[in-house]
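Asker: The following blocks contain the structures, represented as structure tokens.
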Structure I
Amino acid sequence: MARGPDKQFDPEEVLREAMCLFWAKGYAATGLAELQSAMGIGRKSLYDTFGNKRQLFLKALQLYSETVASRVVTELGRKGSALGNVRRLLRKLQREHSQPQSTGCLLGVSMAQFRTADPEMAAVLRLHLSHVEEAYYGAFKRARAAGELGSTTNLRDLARLYMAIHQGLALIGRVQDVPAVPRSIVSAALAILESA
């Protein structure tokens, strides 16, 4: 049986375009026609390569996790002071989400549109969030081992708090036009670390 013609596009590149569109507009507000236009492919190619819109979205979430969200793991896992890594990451988030063009976080945008009533999507989003939580938890464990955090601090609670601050900054950045707000959030988060 003869094989079909080779794809005339790079699947990873067009998936990246879909990811960016979902990131900017969210799942519900992104139509198939917009996706085809952004990806530069026809409906048949979209369905043949990625499945339906939901399957495409799940693949876009996975790409986001492997590229954008994985930077959190990299930043928090750097050598040197673990708390220094947390501080640097928070200040970086503050700068990013103080910009008028901040698109926030695809995970946060998605959490605002899906609930536990959609168990498959909720499970996927929880999995991606758990990676962020684990990155903070690992940093705080290293900080305790190095004497940067007290022995009575509940590291799991602290990791979940900073995961929530992380996501909150990203969501607020989508609508916030006053840089003082992200700066205030980060200042309070850094003060918590000083007292932990």
Structure II
Amino acid sequence: MSESEKVVSHILVASELENQIASYESRLSPLRVVSFFREEFKIEDARAVVAEAYISESKTKYIIIASNSINVYAQNSLLKLLEEPPANIEFIIITASKSNLLPTIRSRLPIQRVRTPKEVTILDLNLSRLSYAQIFEFLKENAQLPKADAKRVIEALYHRATVVDKLMLTPRQLNAFERAYRLLELNGRVQTMLALILMSFMGGLE
């Protein structure tokens, strides 16, 4: 990587965190890249980042912090480091939504986003003829979806209902979609959100 291509500290908003880390490691080679990928980034992880940052380097070293759940205390402990990084250290924070980060963190680094073509997930699920068995199987298959993928599935359910199955949604069904989106922003359980939508299509249930 030439000087003209040098990557500087920034926040990347993207899904598929592991793939993004691998992409950076390839792109930044042969420079040293130290990655901290955690399901939940805690204060002890932040301390490990600080310790790594103060290991002196003669060439640029990149420290990648990748997580969709970053503890507030961990973020606060990184503020000074991000504001006054040691020589030859650049930071890359990868997360699915900028709302996962405190405003103080967001103000210290420029934000970039991965732009991908919008995809409509094809669902083999006729919402006009749902059964409890289908709902159970669907919820089981999608219970562990990350937030970004859950949003795509909710959008796909709406597309399936209105475009493919050509249903006129009832107030109850529209409310179910609206509540699911709200729960998504509040990091609600994916199963709860999907069940809320699917059960609204079961006739006679209130």
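Asker: Looking just at FRET efficiency 1/(1 + (r/R0)^6) of positions 88 and 136 (r between Cβ atoms, R0 = 30 Å, to 0.05), which of the labels I, II belongs to the structure with the highest value? Each step should come with its number before you reach the end.
Answerer: On the way: I: 1.00; II: 0.05.
Structure I comes out on top.
Asker: Given a computed value of 24 for relative contact order in percent (Cα under 8 Å, 6 or more apart), which structure among I, II does it belong to? Walk me through the numbers before you get to the answer.
Answerer: On the way: I: 24; II: 20.
Of the structures listed, the value fits I.
Asker: Which structure, out of I, II, was Cα Rg over 2.2 N^0.38 Å, for residues 96-143 alone derived from, given a value of 1.94?
Answerer: Details: I: 1.43; II: 1.94.
It must be structure II, since only it matches.
Asker: If you don't mind, there's one more thing I want to ask. If distance in nm of label points 7 Å out along Cα→Cβ at positions 8 and 40 comes out at 1.2 when worked out from the coordinates, which of I, II was used?
Answerer: Values: I: 1.2; II: 3.6.
Of the options listed, only I reproduces it.
Asker: For which of I, II does helix-only ellipticity at 222 nm (-39500 (n - 2.57) for each DSSP H run of 4 or more, over all residues; to 500), calculated from the coordinates, equal -21500?
Answerer: On the way: I: -21500; II: -12500.
Attributed to the structure labelled I.
Asker: Which one of I, II has distance in nm of label points 7 Å out along Cα→Cβ at positions 48 and 168, as calculated from the coordinates, equal to 4.9?
Answerer: On the way: I: 4.9; II: 5.7.
Among I, II, the structure yielding 4.9 for distance in nm of label points 7 Å out along Cα→Cβ at positions 48 and 168 is I.
Asker: Where does the value 136 come from, among I, II, when volume of the Cα convex hull per residue in Å³ is the thing being computed? Before the final figure, lay out the partial values.
Answerer: Numbers: I: 146; II: 136.
Structure of origin is II.
Each value in this text was obtained by applying a stated rule to the coordinates, not by laboratory testing. Model, not experiment: these values are computed from the prediction. Cβ atoms are built from the backbone, for glycine too; each structure is taken alone.
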